[in-house]
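Down below are the structures I want you to see.
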Structure P
Amino acid sequence: MTQTTSVWLVVLPALLVANLPFICNRLFSVLVLKSPKSLAVRLAELLILTFAFPGFTYRYLFKHRV
């Protein structure tokens with residue numbers, strides 16, 4: 001597997017997860033809601049995924065010396 005392929009295997013799921021609040025009507029894609037999500041709930045979900053990205057990047061994309 002080339003490095004370009006590896007990068008795309010990380011970027012594409014990240015794009016999917018970042019847009020998941022706007023695709024799915026479940027809260028965090030887990031809890032079923034009785035009423036449609038409001039804009040505030042969708043934005044909160046988006047912010048939580050966005051703020052988690054630096055930790056994901058540090059954990060999985062940086063090479064750590066052992």
Structure Q
Amino acid sequence: MVIYNTALFMTPPMVLYFGIAGWGILTAVLSFILFNHIVIITTSFIGSYLFIRGISVFAGGFPN
């Protein structure tokens with residue numbers, strides 16, 4: 001809303017619609033191309049977080 005109210009309020013709505021559709025198509029294509037990399041990175045972050053949380057449960061004394 002801040003970006004729209006400061007910079008895009010004078011832009012015609014059709015330009016904004018095509019811009020949003022273009023970004024949607026671009027991210028869809030990138031997600032198909034980079035799917036394996038995204039899965040590897042996401043699961044590594046989740047796994048490392050759960051590993052540390054597991055250690056904190058056994059060690060005790062760590063905040064939630």
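Here are the numbers for the structure shown:
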read-out	value
For distance in nm of label points 7 Å out along Cα→Cβ at positions 24 and 40 computed as 2.3, the structure of P, Q it came from	P
helix-only ellipticity at 222 nm (-39500 (n - 2.57) for each DSSP H run of 4 or more, over all residues; to 500) from the coordinates reads -25000; which among P, Q	Q
Of the structures P, Q, the one that 20.7, 58 was derived from, the read-out being Rg and Dmax of the Cα atoms in Å	Q
With distance in nm of label points 7 Å out along Cα→Cβ at positions 8 and 32 derived as 3.7, matching label from P, Q	P
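Values quoted throughout were computed directly from the atomic coordinates according to the rules given, and no laboratory measurement underlies them. Fair warning: this is a prediction, and the values are worked out from it, not measured in the lab. Cβ atoms are built from the backbone, for glycine too; each structure is taken alone.
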